Structure I
Amino acid sequence: MNAARDYVIVGGGLAGGLIALAVRHFNPRARVTVIERSDRPAGNHTWAFHALDVPEPADAFVRPLVSADWPGYRVQFPGYQRDVPSRYAVVPADRFAAALETSGCELLTTANAVTVTVDRVELSDGRELFGRCVIDARGPAADTPPKSGFQKFVGLEVETDHPWPHALPTVMDAAVPQEDGYRFVYALPLTPTRVLVEDTYFSDTPHLDRPKLRSRIGDYLGSTIAGSWSVVREESGVLPMPWAGGEVALDRGGPLVAGYAGGWFHPATGYSFPLAARLALAIARVPTERAFDAAATLARRTAPRQRFGRLLNRLLFTAVTPTQRWQVFRRLYRSLPDALMARFYALEYGLLDACRLLIGWPPPLSPSRLFHRPEVRLCPSP
């Protein structure tokens with residue numbers, strides 16, 4: 001029988017990778033194995049987070065992952081623009097992968113887990129790995145509950161021959177034609193001449209027309225900068241935004257489930273960094289035998305905020321006219337203080353904050369949507 005590792009983590013994405021890095025930071029002698037089905041961890045993703053998303057004790061293992069940060073960010077809507085003075089940072093996949101590869105963890109790539117139990121992982125090649133703490137950090141399943149909207153996007157990282165005109169990242173530019181739900185453009189100026197531009201939708205369906213979205217990004221670039229550009233990299237994703245189900249899944253009879261598949265994400269924004277960092281911190285600061293209890297405590301503390309996030313999704317996707325959803329977000333940024341918005345993104349808001357998020361002039365409603373909408377059951381893997 002193979003000797004048991006301290007931690008066996010299935011999945012080398014954001015959740016699994018942060019847990020591995022946190023454990024190695026707080027306990028450098030821990031034996032950690034990360035199993036990743038592709039040839040390198042972290043995939044083809046860019047993660048971002050706001051100032052309050054990462055607790056101070058987690059900054060030590062998160063900060064080395066950051067390739068760029070800014071003192072604030074910009075939002076733009078028809079007739080309204082705002083610069084929000086809240087730190088915003090970005091973590092690219094290549095930097096994340098390099099940190100994992102040099103962390104001292106055992107990294108098994110091109111390895112497919114077929115059985116994952118509370119203390120054992122069986123790989124497709126017949127190998128068995130035993131762990132005192134087994135964590136399933138694989139991504140979202142293809143099947144999603146029918147009561148869900150979707151956040152979907154195509155992003156192009158481009159090199160330009162003229163500097164990008166905005167120093168701050170644009171987290172939401174909704175001053176673009178609205179269709180397929182709430183549409184906005186997201187732009188991160190990684191260097192003066194390199195920018196990641198994403199065409200993003202909060203949509204009723206998971207269908208992603210990549211050629212169409214690439215073309216729209218080209219149009220946006222053409223209207224923003226002079227000169228030409230070349231595409232360096234492309235990424236895309238389709239993530240569920242549930243208004244029912246989607247709770248954190250913890251079962252003492254099985255492995256500790258982390259990541260999107262375990263419900264560790266912000267239902268109303270799709271951001272996964274806040275809970276991924278908090279879960280990694282909670283697990284890493286206790287012995288292996290107490291990891292499940294630490295995760296359960298965190299889940300109980302965040303459950304009310306996640307339920308409220310699902311309520312916001314229900315209102316957005318079932319009651320608001322799709323092409324008018326942008327008005328919901330414009331109202332939030334026009335009427336709410338910076339500190340409240342920061343707490344909202346970080347899933348650290350309170351009851352009074354929740355009330356203020358709900359109170360205000362309502363957007364155009366579509367009563368018929370409350371009683372009928374198509375059920376969508378399949379979500380392509382991001």
Structure II
Amino acid sequence: MPAPPDTRRTNAGEWRPDVPFDALPDLPPAEDIETRDVLRSTITARAALAELKQAAELIPDQRMLIASLPVLEARASSEIENVVTTADELFQSLPLDSVDDAAAREALRYREALLEGFRSIATRPLGTRTAEAIATRIKGVDTQVRRHPGTVLRNDLTGETIYTPPASHERIRSLLANWERFMHSDDELDPLIRMAIGHYQFEAIHPFVDGNGRTGRILNILFLVERGLLGSPVLYLSRHIIAHKVSYYERLRGVTAEGAWVPWITFMLEAVASTATWTLAKVTAIRDLHAHTSDHVRRRLPRMDSSDLTSLVFERPYCRIADVVDRGIAQRQTASRRLHELADIGVLRPARKGRQTLFVHPKLLRLLTVDSNAFEPYA
């Protein structure tokens with residue numbers, strides 16, 4: 001990433017990348033942000049989100065989406081931070097306590113942080129405590145707001161300092177309190193615009209030594225759920241950021257260096273619209289495959305009470321006998337027999353991993369790991 005010029009004029013005064021940005025302005029922005037382009041982009045993003053929310057709610061068992069789509073978000077968001085793994089590796093590695101690969105473990109901690117955050121907003125609003133809990137889960141160590149200076153962001157290739165976040169603990173706390181008040185303000189600003197502004201501010205505050213980007217991206221999704229724009233955390237937002245990574249960082253830097261809020265906000269609104277449309281197609285394909293699979297199982301195995309088991313293998317593209325037992329669907333011997341029966345009719349495929357047998361769901365796994373939403377019908 002190219003380093004910005006040494007000094008740019010902002011509404012906070014002089015900003016230099018090598019000096020702690022304690023003068024980061026409080027929210028809301030001083031600039032008029034509800035321009036025609038922003039409002040037009042907001043309408044498009046809202047419509048796409050509404051379609052996604054409606055389609056997701058038509059899935060008969062929400063656990064199918066909540067268990068699988070956050071894995072894709074976890075892989076992509078981790079890749080932005082140069083933690084590289086594949087969706088197939090992550091699905092195969094579930095549950096988390098069975099993971100040996102360090103990159104897979106770190107990506108799956110992101111998934112767990114997203115799901116824990118989703119559960120937490122049912123009882124408390126988003127805020128600094130939520131962010132600390134998410135960062136702690138992502139990093140696997142207790143993470144709290146920074147108390148000591150020295151955190152800088154550098155260009156990975158040149159080593160140049162590209163941004164130095166606020167250093168004073170008191171100033172960081174003050175900025176976070178302002179960020180919380182802004183995110184929960186009851187003024188008429190659209191929640192999608194508020195999300196974009198809040199995301200910039202959180203990244204600029206950079207409250208933790210590490211894990212800020214991933215924490216901020218989880219907060220985006222949880223905020224949309226908290227405001228009722230999503231029913232569950234299924235938006236695959238990091239996909240767009242990966243595809244436009246240079247633009248993402250350029251527009252972040254544009255707000256810092258020039259107070260250029262509108263290009264940043266429109267970028268984030270376009271990201272929401274694009275990923276909502278992509279995720280809608282994926283959710284629809286999963287729903288169609290589930291209906292087709294359920295019908296196939298009922299016709300081929302009419303004596304099996306298959307509803308719960310079918311839902312489970314849509315949660316776990318790599319299903320274990322222990323998963324069936326833990327869900328309370330059947331005891332071990334019966335669980336093994338039922339999984340083998342699904343394999344006999346082509347729904348699953350047994351595969352050995354160490355001493356245990358995994359039952360792979362090939363059609364679902366393909367939907368989750370490639371862009372195509374087509375699947376071959378069962379014979």
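Computed from the coordinates by the stated procedures, all read-outs in this text should not be read as laboratory data. Source: prediction; values computed, not measured. Cβ atoms are built from the backbone, for glycine too; each structure is taken alone.
A value of -19000 for helix-only ellipticity at 222 nm (-39500 (n - 2.57) for each DSSP H run of 4 or more, over all residues; to 500), calculated from one of I, II, originates in structure II.
Can you spot which of I, II the value 3.0 was calculated from, given it is distance in nm of label points 7 Å out along Cα→Cβ at positions 49 and 257? The correct label is II. When mean count of other Cβ atoms within 10 Å over residues 113-120 is calculated for each of structures I, II, structure II comes out greatest.
Comparing distance in nm of label points 7 Å out along Cα→Cβ at positions 137 and 345 across I, II, which is largest? Between I, II, the highest calculated value is found for II. When mean projected area of the Cα convex hull in nm² is computed across structures I, II, the figure 18.4 traces back to I.
Assign the value 15.1, calculated as mean count of other Cβ atoms within 10 Å over residues 249-256, to the correct structure from I, II. Structure of origin is I.
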